[in-house]
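Just below sit the structures, each encoded as structure tokens.
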Structure 1
Amino acid sequence: MKITITVEDPTPEALEKLLALAAMPAAVVTAVPDDRWTPERARSYYDRLPPRAQQILLQVVEGEGECAAEELKANGRNLRGSTGAFRRVLTEGKRTGLWPDALPVPLVSHIVGGQLKKLEMPGSGTDRYTYPVFAEGLRDLLPIGRDGC
């Protein structure tokens, strides 16, 4: 049997009591904060992106969390409109209740002088770094032995 409970903004005391309640013999309890990506959330997010945005996300994951704009534009590819899908799909998922409201956008743009320089997964060096989670969630889609960005 599997029971899923969503608790938004729990107090430490409430979370402790909930985990104690779930600590029955043979119970497996995991708690994922609302503001964290999981491999399952990452795959669900990827599956909802338009095809070009999917390609871009895979390139960023192949690049270990970042990819230069020039690399993303290789072979005459255009980024116009493609990067907006990342926020749009996340917003729609939050609106429909698919993902928690606190979930951050997984990619950020670095713009210098009005020009996009690179896309990057935020949080490097912290427990909120999205790259490892997306790498796990999308591992079956990543080419083996290919150099990233």
Structure 2
Amino acid sequence: MLPTAKELALMVVRAEEEKEKLLLENKSLSTENDCLKNLFKEGMTPTQFSKMLNGVNSQQINHFLAGLKWLYNESKSGNNLRWRVAATARDKYLTEKQNEISPHGANSFISYRPVLLRKGAQRLYDQYLADKLPMKKNWNGLHTHDKTIQIVA
């Protein structure tokens, strides 16, 4: 049985609504992708990346990542914070950069610095948009990085 003219009109309206919805979603995702491209640079630490996100408490980001089991504190005493990349996040979200430090008159040692990978930056950005990162107390609630937009809004 063929659909009536009324049913055909309803199908056309539904198809147009679905098309508009998908176009909006596509625009949103491309904007998010552009923001991430502008923010992420190879070799950034999680703290450096979080400093570029409006309202994120960058001093707490490594503790947050430790809660996700991405980082752990290598210090045996627990007094000093020496962050290392955990096995669960290594080469997936984070990697480590090693530096040999040779202080004058002392033994040299190796220092490790967690470095964010692109997939890790995407994951952190998703957490940011979901309001799951540690935020500053005086955050204005906007997920924007452009200062001119913040002033207008």
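Bear in mind that the values in this text are calculations on the coordinates, not laboratory data. Keep in mind it's a predicted model, so treat the numbers as computed, not measured. Cβ atoms are built from the backbone, for glycine too; each structure is taken alone.
When mean count of other Cβ atoms within 10 Å over residues 99-106 is worked out for each of 1, 2, structure 1 gives the greatest result.
Quick check: -10500 is what I get for helix-only ellipticity at 222 nm (-39500 (n - 2.57) for each DSSP H run of 4 or more, over all residues; to 500), calculated from one of 1, 2. Which structure matches? It must be structure 1, since only it matches. In this comparison of 1, 2, the computed figure 3.0 for distance in nm of label points 7 Å out along Cα→Cβ at positions 43 and 107 is attributed to 2. So distance in nm of label points 7 Å out along Cα→Cβ at positions 67 and 91, computed for just one structure, reads 2.3; which one of 1, 2 is that? It was calculated from structure 1.
When relative contact order in percent (Cα under 8 Å, 6 or more apart) is calculated, the result is 32; to which of the structures 1, 2 does this value belong? It was calculated from structure 1. If FRET efficiency 1/(1 + (r/R0)^6) of positions 11 and 51 (r between Cβ atoms, R0 = 41 Å, to 0.05) is calculated from each of 1, 2, which structure is the one that comes out at 0.45? The structure behind it is 1.
Going by mean projected area of the Cα convex hull in nm², which of structures 1, 2 comes out largest? Structure 2 gives the largest value of mean projected area of the Cα convex hull in nm² among 1, 2.
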